[in-house]
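Values quoted throughout were computed directly from the atomic coordinates according to the rules given, and no laboratory measurement underlies them. Not measured: the values here are computed from a predicted model. Cβ atoms are built from the backbone, for glycine too; each structure is taken alone.
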Structure 1
Amino acid sequence: MVSVFVVGTSEYLIAGLLPQVAADLHVSVATAGQAVTAYALGVVVGGPVVTVATVRVPRKGLALALLVVFAAGNVLCAVAGSYEVLIVGRVVASLSHAAFLTLALMVTTRVVEARRVGTAIAAVGAGFSVATLLGVPLGVLLGEDAGWRTPFAVLAGLALAVTGVLAAVLPRQEAPVTSVRDEVAAVLGRRVLVVIATTAVGLAATSTVFTYLAPALTEITGFGATAVSTLLLVYGVGSLAGGLVAGRLADRSLGATVRGTFAGLAVVLAIFPFALPWGWSAVPAVLVLGVLTSATTPVLQSLVLRHAGRAPTLAVSVNVCAFNIGIAAGSALGGGLVAVDGGLRWLGLVGAALSLGALVISYAAVPRSRDSLTSVPA
């Protein structure tokens with residue numbers, strides 16, 4: 001969870017620093033936002049490739065190597081003197097993202113009962129929530145005081161520190177006994193593909209708004225930099241609570257939790273443009289958005305584990321990539337809309353439409369008749 005916290009902070013930190021990055025590197029906010037897209041695309045390409053290439057590598061050595069690659073990418077971001085170098089650093093850091101998160105999830109779910117898988121996934125995913133709750137706001141504040149490169153240097157140091165801790169305390173674990181062919185066959189199963197599609201569309205819905213949340217709160221709501229950092233903290237509180245609650249609900253009724261999450265997201269995203277102009281309505285809207293966005297992680301990964309059977313490693317990795325396909329698509333779509341006069345305010349309506357699309361797709365992944373089935377194959 002601590003390692004995931006470090007990785008998650010790096011992924012989301014750039015969204016809170018877009019105005020500073022844009023000004024320093026002499027690009028528009030919309031162009032700076034593509035640093036989010038670059039990271040997400042790096043995860044999409046690198047995740048399955050790294051996972052397949054390392055499927056027979058012992059887990060401990062793999063974890064350490066992935067964190068070292070992640071640290072190297074953040075060092076490049078910290079020293080970037082141009083937009084192009086920043087993008088290269090983001091891509092290098094992203095190459096370890098999906099494989100490392102997959103490893104963390106698989107190690108955790110191996111040691112819990114099948115009926116507790118949703119809760120276990122939520123516990124690991126809490127690292128991302130705490131990243132949003134503490135890592136991103138503190139990183140943004142640090143970036144405002146010491147320059148936007150400083151938080152990335154700190155993250156590189158934290159990644160190396162965590163690598164040292166894992167080297168000392170992580171037990172040796174052998175690689176899974178499944179073959180690459182088994183893993184690929186599991187990914188190509190119809191229900192797994194449906195879950196992956198649900199994930200991509202659902203995350204595009206939230207990313208369309210979240211990537212440009214800081215500029216929206218600044219330009220539309222009228223909040224200053226400190227208030228925006230505080231609201232990102234509010235978002236993080238919602239993320240932590242939402243993920244943990246969703247994990248428990250997924251263990252009880254996975255189908256109902258999936259549908260409830262995306263229906264709720266559609267509602268809050270549709271309301272978002274009308275809540276933004278006033279502080280009293282923007283704050284609770286940001287909180288609820290955080291709750292529902294983080295709820296997607298445990299329910300969708302639980303669905304993948306249910307349908308992938310005994311060869312889930314690549315399927316989990318591909319679903320992590322689907323999260324980032326959604327993030328890339330959402331940030332790119334949002335960037336196009338932000339470039340249009342007045343488009344920044346109305347991103348939520350596009351997100352709401354995408355969330356409804358994810359809701360429709362999810363019915364093929366978990367029909368109502370299977371809602372009572374909550375166990376996941378060991």
Structure 2
Amino acid sequence: MPHPTVSAALARPAVSRRHLLALLGAGAAVSAMRPAAVSAAPVIEKTVRVPSGLYELAVSTTSNLVHVAAVGARGQNAAKIIGLDLRTLETRSTIELGEDSAFGLTVNDRRGLLLATGTRQGAFKILDVRTGTLRARLTQGEGSHLRQVVADEARDRAFATSFGARDRPSAIWVVDTAADRIATIITEGLEGGIAGLAHDPAGDRLFVTALTSNEIVEVSLARNAGIRRFPSGGEGAINVAFDPASGRLFCANQRSGTLTVLNAASGEVAKVLETGAGALGVTLSADGAIAYIANRQAGTVSVVDTRALTVLGSLATGTHPNTVAVDRRSGLAYVTNKARGLPRGAPRDQAPPEDPNGDTVSIIRL
């Protein structure tokens with residue numbers, strides 16, 4: 001596996017294995033502050049093409065870029081992490097990953113790190129965001145289907161879900177991002193196909209989605225185990241965000257195309273909002289007042305007022321919206337839109353159809 005390197009580039013114009021790879025989603029950024037009200041209508045400010053095979057993205061205040069995981073065209077072994085200008089979306093940096101692709105992505109700005117999950121190779125990667133160099137590549141056993149990653153900057157930790165199916169159990173990796181090692185692997189109490197996660201630092205716990213059982217599981221980091229579970233309120237619980245100010249969970253349910261709002265303490269459903277077919281990624285704004293939901297099949301991103309629990313709008317951003325990340329300084333939101341893939345049953349060596357609305361990144365402004 002070639003070591004990643006950074007290079008400057010000019011901006012370019014704008015459950016099967018395939019299904020599991022399509023399930024990658026978004027993390028959540030939250031704080032305890034809340035504004036008085038939300039009044040602005042959401043709009044798409046800009047969209048650019050970013051080849052190719054886009055998955056998750058994350059805003060770094062260290063590099064002042066939005067970094068995008070791109071797995072590349074099928075069979076080319078040309079995966080990258082692409083850094084885009086936060087205003088113009090011009091390409092400012094490229095980290096070459098070769099065949100060691102990244103799907104899930106987040107940042108630890110306190111240490112200047114990019115943290116990536118390689119779903120195909122079952123590898124957790126720690127990269128220096130300033131130089132683009134690989135600090136560590138962590139693996140554990142065979143067949144780990146790593147998915148979402150969330151950083152705990154204050155304690156130099158990261159958490160990554162490993163989706164379990166059939167006879168393979170689900171797990172959560174706890175990674176020491178100061179020592180570049182896997183500190184713990186949690187497996188107890190994680191039945192049901194663990195997919196997405198959200199971190200509650202004050203409670204020293206995680207909330208994770210159980211995709212196949214339609215549940216949310218509370219995981220104690222002190223006990224390294226799932227200790228409580230309750231229904232997600234929808235079908236196909238895939239990603240979740242936690243707002244500590246309200247004590248609420250926001251769960252995207254892929255099969256029912258809904259966002260469920262739940263009381264984290266009781267597990268009771270406060271509201272069910274229809275957002276769009278294939279609801280996938282859910283991300284909160286820095287103040288927790290807005291939730292962004294990427295609706296994969298619908299081709300839209302729904303913008304939800306989390307105080308009034310109403311949908312402010314659903315924007316057509318591209319073919320398959322995947323993940324939303326928010327710049328907590330400007331409030332701008334960024335979404336990756338995957339390109340249309342091969343039709344079911346098509347030969348794997350066949351070229352996918354040309355898709356002008358796929359492999360794009362869009363900026364959403366309130």
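Where does the value -500 come from, among 1, 2, when helix-only ellipticity at 222 nm (-39500 (n - 2.57) for each DSSP H run of 4 or more, over all residues; to 500) is the thing being computed?
2
A value of 2.1 was computed for distance in nm of label points 7 Å out along Cα→Cβ at positions 42 and 146; which of 1, 2 is the source structure?
Going label by label, the one that fits is 1.
With FRET efficiency 1/(1 + (r/R0)^6) of positions 130 and 266 (r between Cβ atoms, R0 = 25 Å, to 0.05) computed per structure, which member of 1, 2 shows the largest figure?
Looking at the calculated values, the largest one is 1.
Once distance in nm of label points 7 Å out along Cα→Cβ at positions 66 and 338 is calculated for every structure in 1, 2, which label goes with the largest value?
1
If you work out FRET efficiency 1/(1 + (r/R0)^6) of positions 90 and 154 (r between Cβ atoms, R0 = 25 Å, to 0.05) for 1, 2, which one comes out largest?
Biggest value here belongs to 1.
Check the numbers for distance in nm of label points 7 Å out along Cα→Cβ at positions 290 and 354 across 1, 2 and tell me which is largest.
Looking at the calculated values, the largest one is 2.
Work out the source of 23, 18, 12 here, i.e. which of 1, 2 gives that when semi-axes √(5λ) of the Cα gyration tensor in Å, for residues 74-185 alone is computed.
Clearly, the read-out refers to 2.
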